[in-house]
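Once you scroll down, you'll see the structures, which are given as structure tokens.
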Structure 1
Amino acid sequence: MHELAIAQSIIDAVTTRATECHATRVKGVRLCIGEASGIVIDSLTFSFAALASLDPLLAGAQLFIDVVPHRARCRCCAGEFAVTNFVAQCPVCATWDTEVISGTELQILEMEIETSGKDE
């Protein structure tokens, strides 16, 4: 279950940035995850909630996930297409000379925080 390690890495990054912003609470974290990243979203969500509950700064934080489709571009005809079942063969010219352009990413896009409202 590598999702637990990924959730811990996300929490570490969010905690670092929230501390830099003098946050009193993290309310939500938005991720984009490629459908070909190999990440099981339900497992990641569960792991994030379990780990976040242990940290007062993150307790109750919601995880929002935008799924990015697995797409490729043909180097011969420049067509873009959806990759199905990890088969990146161009459906137009049938070449295998393609490059994946999305669907493998994992990024923290944003987080919503609360601050004390005091100037520090």
Structure 2
Amino acid sequence: MNGGFLLEAIDLAQRAVEIGSDKQAEDIVLLDARQACNFTDYMVILTAESDRQINAIRDEIIHSLKQSDVYPRHVEGDASSGWILIDYIDVVVHIFAPAEREYYHLDSVWPAANPVVQIP
């Protein structure tokens, strides 16, 4: 996963937030999940308005982090499903279409997770 450059989990999560913001994502949340779950340290949740935007955000996150020699363990979903999950083990990124974001409401699934960043 992490190779030449050692990127801390919080730095990786913040980079995903920055990319989402740069790509005009909405309702961006970075949660510190260390006290809330045992499978990841941080979750980034964001909303994209179109399939094209969902794909652009996914592609840029993966491409940008590869530049730091960081590769996802798993990528699941596609834009047509309205939800893409990028698993970096210590950080999980969720890219949602608006309807799926509202339906699954992941922001509230882990009430013990503390918001680190919230960008409307």
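For structures 1, 2, which has the highest computed value of FRET efficiency 1/(1 + (r/R0)^6) of positions 44 and 76 (r between Cβ atoms, R0 = 41 Å, to 0.05)?
Top value of FRET efficiency 1/(1 + (r/R0)^6) of positions 44 and 76 (r between Cβ atoms, R0 = 41 Å, to 0.05), among 1, 2, belongs to structure 2.
Identify the structure, out of 1, 2, from whose coordinates percent of Cα pairs over 19 Å apart was calculated to give 55.
Among 1, 2, the structure yielding 55 for percent of Cα pairs over 19 Å apart is 1.
None of the figures in this text is laboratory data; all of them are computed from the coordinates on show. The structure presented is a predicted model; accordingly, all values stated were derived computationally and were not measured. Cβ atoms are built from the backbone, for glycine too; each structure is taken alone.
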